[in-house]
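As structure tokens, here come the structures.
We did not get these values from a lab; they are worked out from the coordinates using the rules stated. Since we're looking at a predicted model, the values are computed, not measured.
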Structure 1
């Protein structure tokens with residue numbers, strides 16, 4: 001596998017929409033229950049314009065195999081120091097390290113962009129992503145029990161945090 005990670009482009013949106021909608025419709029890895037349209041994904045991409053928050057796409061031999069993003073953790077201004085990481089991998093590319101490479105890439109971007117922490121929220125049943133995010137250096141930081149329901153299953157959420165101490169002293173510039 002020759003994986004190339006680059007900024008997400010508008011032309012990537014059909015493939016990214018298919019990857020995300022598979023997770024929505026077929027898995028418990030997201031609590032989203034409504035598939036996204038291309039128009040919704042275009043608005044999502046516009047919110048990840050690369051200045052503060054970013055979206056990147058993984059390409060293997062010309063095929064889009066996954067994507068990751070840094071997004072606001074919460075809409076309130078006091079949360080500007082933090083970002084939330086989201087990573088989605090095409091079903092046929094799972095288990096090949098794509099998710100880890102994407103998550104590491106955007107985590108490194110968070111360091112470069114001056115964030116003080118990156119948060120990852122994972123459903124408790126998503127054991128592969130839990131192992132991956134901990135290998136990258138995220139630490140467990142909490143859990144929400146019975147926070148959601150999807151496909152008739154009661155879902156717990158786990159929080160993971162990647163602190164960036166070298167950026168904490170410069171938080172006032174955010």
Structure 2
């Protein structure tokens with residue numbers, strides 16, 4: 001979804017060649033027949049660069065894309081590590097001394113699960129950046145729609161953050177009690 005918005009907005013970073021061609025055609029028509037435009041002399045428009053809102057929206061979109069891809073990548077890696085670690089079972093056997101196997105360390109499991117939840121928070125942050133990009137871009141197009149997206153974002157962001165934080169704290173406390 002983020003990529004679709006980037007693809008849609010990205011062409012606005014460059015000059016519109018159709019408008020430039022239309023301006024050149026008007027100048028040519030004026031040179032051929034100066035009565036076509038009456039007293040108005042057509043001029044070539046000067047492109048001053050992309051609008052500031054397009055640049056800001058694209059910055060938010062690229063940050064959102066980077067955060068979401070990073071979050072998904074590292075969450076997948078952490079979950080694979082947790083799965084492999086769970087499959088490995090007890091580690092550190094010492095058969096030379098006849099000692100039993102040592103139990104696997106629980107702190108690594110707790111640390112990896114904490115990292116996974118923090119990466120979920122990063123994914124929520126990516127969605128927040130996407131909403132910010134939409135608000136910035138839509139603001140000049142339709143103020144009512146942009147205001148609605150802004151209101152929903154401002155209401156949902158703290159709720160989502162607190163929800164994930166409470167899950168993180170609850171899971172961490174459960175794991176600590178289980179390991180004790």
Quiz item: Given a computed value of 21.5 for Kirkwood radius over Cα pairs in Å, which structure among 1, 2 does it belong to?
Solution: 2
Practice problem: Could you tell me which structure in 1, 2 was used to calculate semi-axes √(5λ) of the Cα gyration tensor in Å, for residues 34-105 alone as 71, 9, 8? | Solution: 2
Quiz item: Can you say which of 1, 2 returns -9000 when helix-only ellipticity at 222 nm (-39500 (n - 2.57) for each DSSP H run of 4 or more, over all residues; to 500) is computed?
Solution: 1
